[in-house]
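Each structure below is given as structure tokens.
A short reminder: the numbers here are calculations on the coordinates, not readings from a lab. Owing to the predicted nature of the structure, the values given are computational and were not obtained by experimental measurement. Cβ atoms are built from the backbone, for glycine too; each structure is taken alone.
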Structure 1
């Protein structure tokens with residue numbers, strides 16, 4: 001492969017990405033490449049990534065348990081801290097049992113093939129995260145993709161599928177649009193067609209629902225057909241992921257999910273940090289109230305923008321610009337003004353829908369929101385060519 005030519009093609013299409021170096025702890029204002037930047041780029045929705053209680057729980061566990069997990073969970077790596085974190089997570093989301101994974105990506109690429117394989121069928125929302133799609137590919141099951149939240153098409157696909165092994169999967173909160181899946185209707189549909197439902201609530205866990213219990217709790221649904229997945233490096237501020245559901249289904253994943261079986265367990269100290277994070281998520285309702293206030297404040301500031309600003313009730317606030325280079329130009333203009341708002345381009349989002357992905361945090365204050373709104377409005381009024 002001619003890497004130089006391939007990279008030049010990416011650059012010409014406005015699709016290259018750049019890593020920036022952050023120094024110090026996560027927060028609303030970051031030291032990035034040596035500059036102080038007001039950041040709207042993080043998934044630290046509740047502002048917990050540097051919370052003293054989580055830091056102390058993690059440090060104390062490191063002193064007591066060391067750092068490394070030592071082995072896979074099914075050899076000698078399943079520590080008491082992992083067990084306690086799983087119990088706390090299951091209790092918090094109101095399901096019988098939970099299972100920790102080292103990352104959300106590992107969770108979905110392990111869970112989907114463990115639940116269904118060749119001869120079975122999987123059904124995916126068109127805007128699902130890449131890890132769910134990759135899990136479907138690894139399963140070798142027949143893949144059906146339905147238009148975003150189009151349950152009439154999904155029902156027709158389920159009705160026409162002869163396989164008794166059927167798995168529907170969906171984001172709870174969609175990562176690039178910030179909208180929420182119609183979970184009550186999805187659960188009813190899966191029960192009617194005897195299909196399992198996997199909800200990846202990476203961006204809903206901790207943020208939506210009563211006490212931050214997630215999009216399934218927000219929908220008020222329960223089902224033996226349901227598996228709930230949450231990630232722990234976003235609103236929880238730590239790392240890893242978990243899946244919760246019926247005890248027998250979770251035990252099946254222990255026995256069959258390859259990304260669980262064949263990897264060293266996460267450091268026990270992180271499991272201790274997860275427990276501390278769950279306590280804070282449950283207790284600190286003010287963090288979700290502040291997010292709601294920030295959403296309303298920002299939307300009031302952005303109502304005059306010439307771009308599409310979809311209505312969402314989550315921490316993700318997209319501004320859809322369309323053209324890749326135009327999105328990059330606006331991102332650069334914001335960066336020059338001391339604000340970090342990433343431009344998201346294909347293949348992460350569909351062609352023609354390049355956007356700024358604003359992520360709000362309880363760590364932001366009103367002045368931060370006002371500054372973002374004013375800078376975006378000013379950027380929209382100026383010729384984009386000058387920012388290229």
Structure 2
């Protein structure tokens with residue numbers, strides 16, 4: 001087997017009776033050509049020794065943050081991994097991962113990792129069905145973590161029920177699938193230049209106040225980061241936000257809709273794809289007061305005028321005979337979500353439109369998760385269930401690459 005040739009796997013082993021199965025998984029991974037870095041918790045060492053994993057993988061076993069401090073072991077392991085799997089994952093480690101704890105080498109390393117993460121729970125049925133464990137597993141799923149199992153079967157002490165660790169061959173197949181998906185995406189936008197707009201524009205009323213919206217920019221920044229990871233040259237046009245610039249992305253900061261339009265149209269001829277994820281203000285004050293408006297003067301009368309519709313202007317340019325760039329719009333809706341989005345897709349002359357219900361508490365503005373529907377002018381419809389915005393970003397870019405392939409005749 002060579003399904004994993006050249007792939008780096010981080011294998012986390014925690015303290016449960018099923019930890020012995022991790023040795024079989026390690027052998028399957030190595031046999032498929034993977035480089036496997038085992039990281040054992042202190043509890044795991046009570047069930048299976050480091051020598052077992054060192055003998056199977058040919059790699060040193062790490063189990064303490066305080067080892068090899070100058071080498072920044074946790075950062076190096078996290079960055080190097082193509083896929084990480086925790087097998088088995090105890091109730092304790094699920095809780096620590098859900099809470100973002102970093103109190104041992106494994107949890108610290110996983111916080112530094114940006115690769116796909118698989119966790120395979122193993123525990124007694126009562127522990128698995130406990131409300132706290134179910135909550136922790138759901139938190140991880142929403143962040144894009146693949147929760148594998150548990151299976152139903154024989155447990156420690158002669159018990160039987162839900163909580164049994166999935167078998168090594170099933171875990172192996174899941175790792176192979178995650179690695180294959182990562183390879184397929186790794187360079188699928190190489191040679192493409194992608195422009196992403198993100199955040200909410202601000203339209204000044206006076207030197208202190210502005211008209212704005214609740215957009216945090218998280219979805220647009222996630223798309224920019226994912227596009228860069230997939231090999232694209234990325235320009236990120238960002239309205240005011242405190243989010244850090246993703247690695248490999250060129251950032252252009254703007255404040256107003258007019259400024260955003262100016263930057264976008266200054267780059268339009270050089271890009272292959274535009275993703276308009278920003279929440280652009282529809283209106284702006286006709287006049288901006290030169291000094292702060294005083295409350296003592298009474299409520300001000302503010303006349304509003306329309307802002308430029310950047311997506312519509314790009315769509316109109318397409319209608320004039322410019323086949324590129326591919327246009328992806330976003331629609332934040334609260335009522336008749338898909339009907340309104342489909343109408344907007346046609347009206348703006350976009351190729352794809354990503355719609356979400358911003359009235360939902362776990363999706364939309366200022367949260368780390370989203371659920372969307374991706375609509376295409378060709379009648380396509382892709383539903384993306386609740387997931388981390390980073391995972392949603394990849395699904396949007398999957399649709400983009402599929403349309404680019406069709407447009408290029410590949």
Structure 3
């Protein structure tokens with residue numbers, strides 16, 4: 001039987017993914033002081049049994065000032081760690097998906113409202129704002145606070161926070177980590193010349209601007225168990241003249257590969273509200289294909305991937321190695337079941353749902369007994 005590319009297994013170090021469908025990390029803004037709640041158990045639990053090969057937990061801050069909003073998930077305290085035990089245990093007991101986490105720091109885009117409150121604008125006095133940090137003391141946009149430019153001690157503090165969060169992720173039993181270096185957040189703010197105007201060894205040339213994100217990667221790779229994969233999400237382009245480019249991304253990906261990176265998730269934008277993005281289904285796949293070719297690393301395609309046939313073709317033709325689905329999963333938490341039915345393959349499913357998933361077992365029941 002020919003297995004559709006989207007439904008074929010993939011090995012990253014010692015982690016075997018049963019298929020190439022990934023539930024992309026999606027911020028829920030529903031944590032309490034960084035601690036996961038019942039919402040996270042139900043939200044992530046549905047994806048554990050969705051048939052996806054991998055689920056990546058939302059952007060999870062490594063220190064409190066690295067939150068985006070007051071409701072962001074964190075992994076920077078014993079309480080944060082303990083609150084995630086229920087989620088991980090559910091995956092172990094009932095899930096057929098592998099479980100990863102995205103470690104992140106908001107940088108100058110932190111101290112913001114939830115998206116459905118004031119359209120995610122910066123917090124004002126009376127809403128408990130906090131000081132933010134970035135590569136340079138440049139505000140994200142009009143109406144946003146000016147961040148503090150990290151000095152050498154500040155960069156060490158952030159790097160240590162990523163390491164501590166990595167230790168917590170390993171103790172919890174996460175099987176994969178993705179570092180967030182995209183969408184205008186802290187690590188991306190060092191990469192892009194739009195936000196990095198430093199005059200020291202961490203600013204100016206491409207090598208200098210990559211220095212701190214690579215230092216963080218090296219520190220996390222040294223701490224993360226050797227057998228577990230570590231990847232990085234990037235914005236392949238800022239979509240703004242004078243900003244971070246696809247060529248920069250290809251060079252960054254090559255540097256990451258040399259340091260033991262296992263995959264790159266190729267997104268784009270988020271650095272500036274002046275961005276001009278040519279939106280459309282699969283609009284970032286050409287960027288993913290370029291990074292894949294340049295670095296020789298597995299890449300995750302992401303961004304408005306709705307049609308299973310389209311995602312399958314993208315993998316079959318070498319544009320990407322995995323398809324990360326976000327909006328599609330919010331709309332249809334059993335998107336992988338639909339993909340399997342449309343493509344003529346199989347994905348995992350819980351036995352309790354066996355009459356809902358059009359599996360080979362159910363097809364046999366219908367053929368032999370006139371319907372189950």
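With respect to relative contact order in percent (Cα under 8 Å, 6 or more apart), the largest value across structures 1, 2, 3 is given by 1. Here percent of Cα pairs over 27 Å apart was derived from just one of the structures 1, 2, 3, and that gives 52; the source is 1. To test your reading of the models, identify which of 1, 2, 3 gives 22.1 for mean count of other Cβ atoms within 10 Å over residues 122-129 when calculated. Derived from the structure labelled 1.
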